[in-house]
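Nothing in this text is a laboratory measurement; each read-out follows from the coordinates by a stated rule. The structure presented is a predicted model; accordingly, all values stated were derived computationally and were not measured. Cβ atoms are built from the backbone, for glycine too; each structure is taken alone.
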Structure 1
Amino acid sequence: MRSMIRTAHWQLPQVPSVVRPGEHACCRTGVAADRTRLVHAFLRDGLRRGDRVEYLCRDDESAEAAVASAAKDHELRAALARKTLTIRGAQGHAANGTRDVQRMLVTVREEHRRALADGHTGLSIAGDLSAGVPRVAGNEWLGEYKRALDLLDHTSLGLLCVYNQQRFPVATLSNLAAAHDVDVTAELAGVGRAGSLAAGWVRADAALRLAGELDIASAADLSDVLAAHFHGPLRLDLADVSFVDVFGMRALRGRTGQRLTIVAASDSVRRLLELLGWDTDPDIALEPAFA
């Protein structure tokens, strides 16, 4: 029965969000399908938590396309009908062709207060900021952006800022990512295309966070990403991994002899770690959050 259910699941994967409540994250990829998949996961996560949820698109035309895409998901379609999910163009948040950071985030703070006053658990906003950020964002602009983000309430306000990788130089994207709690790079955005796994880099812990099902469907993609981009000691946050099999666990080992630290683990991960004997492996460290 388990295999029959999972086969159907692979055909219609529902990737979880790698962003936790109250975090400010960015997704920077040039693949439109990856952006849509991860934005939908973020929107669903906020709705399930009881947040009021918004998706700010580049303009009204892209908002219409986003509504049509969201309507294919029964959960998002129902939320649109209830008006707990709003999808709209973001022109009202822009000034003089570039995004006025203070103006935009003042509006976000006001909407956050209204959401709480209306009885929601918080506010979750996903926004496509590609058109509103200077192609070469200088230190002054980036400093203003980071200060404005830092002033936002992190407890019940979640943000997912989406950037089209093809629009910006690498240095600009890296600097933008540094202003956020969680960074989903183009490589990490591709993890889970064939399964139900999401991956993001958590800046505070210097750890790779995985969320969802770490199994044979996503193991190969994850293994390729680790081998190509994570060459030194690897720190993993696995607290949000809901299911794991042996194929998925093996994908975590990366290169031979690579030092692995697990900073948090779900019950599913913990059980398999013990069965495989990883809790006694000298190349694997389990930090206190694991206990």
Structure 2
Amino acid sequence: MPRSMDTFVAGCAGGMAQVIAGQPFDMIKVRLQATQNAYKSVFDCLTRIIKYEGGPFALWKGSLSPLLSVGAAVALQFGVNERTRNFVKEYTGSSQLKLSHYFACGVTAGLTNSVISIPTEHSRIRMQIQPKNAQSIYTSSIDCGKKILNEYGWKGLYKGGVPTMLREGTAFGLYFSFYEWMISQMLTPGENRAQLNMSSVALAGSLTGLFVWIATYPIDIIKTRIQVDNFLNPEYKGSFDCLKKSVKSHGLSGLYKGFTPCALRAMPANGATFIAYETTMQLMDFSRQKGSKGKF
């Protein structure tokens, strides 16, 4: 149990590091995903946000909610993943897991995380696409979530749930299995993961994040378009209808619109996530060992 609790704490630290490192890239990604022709390029989007919406700090607009919720969500992801791995080890009677086991545990963690990520991302995305002016509907991501809940109920707050669950399950299955594979490739015979330097951890986390987003980005763009769709007069009937209309309007390449800032975000954000996670785990292990020695 202490080890499982450690993963929750370390996951929370990793989630907060992820938000701080990746929020500016995420904002640009969402703007490009949700708007059809509002921006000419990534640089145009970046400069217009800074120029017209409050300077560089505008790139972290709407980050309070994800800073708290992503910390909790990543804690949940890593915690559920760890507990599921323990269950698989007990069930199989083996301390060594296969990549298929890592994938299945990651899928479980991702689907569990959907309970938090659906309303959180919905609120954050609507906040991010809202221009800064006197007619702003929402004052913060939390305010956005409250107003959606009051006006449209839980169904409105959990809009885009199906594509989010599909993305979360697929993404985290790949996330945890690919990361473990990367770490296994970096370890030399007789070396354990605690001996890996942080540059190796950062590289493994960065490449893992990039790989996962390449694989799941089309699902994410469908999710975003559904979540920003009008509540009363929706353009899309569902995920498949959104997919068909998106491909018809912009071709298959349109499913990767806004991918550049996403790819740029994926590497530092996930590198920071695993550095914070692994460092926190090592610190807690060290503290526990030091505490145990002090008893004798």
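Annotations
- Structure (1, 2) behind the derived value 24.6 of mean count of other Cβ atoms within 10 Å over residues 172-179: 2
- With relative contact order in percent (Cα under 8 Å, 6 or more apart) derived as 20, matching label from 1, 2: 1
- Here helix-only ellipticity at 222 nm (-39500 (n - 2.57) for each DSSP H run of 4 or more, over all residues; to 500) was derived from just one of the structures 1, 2, and that gives -12500; the source is 1.
- Test item: distance in nm of label points 7 Å out along Cα→Cβ at positions 124 and 276 calculated as 2.9, pick one of 1, 2: 1
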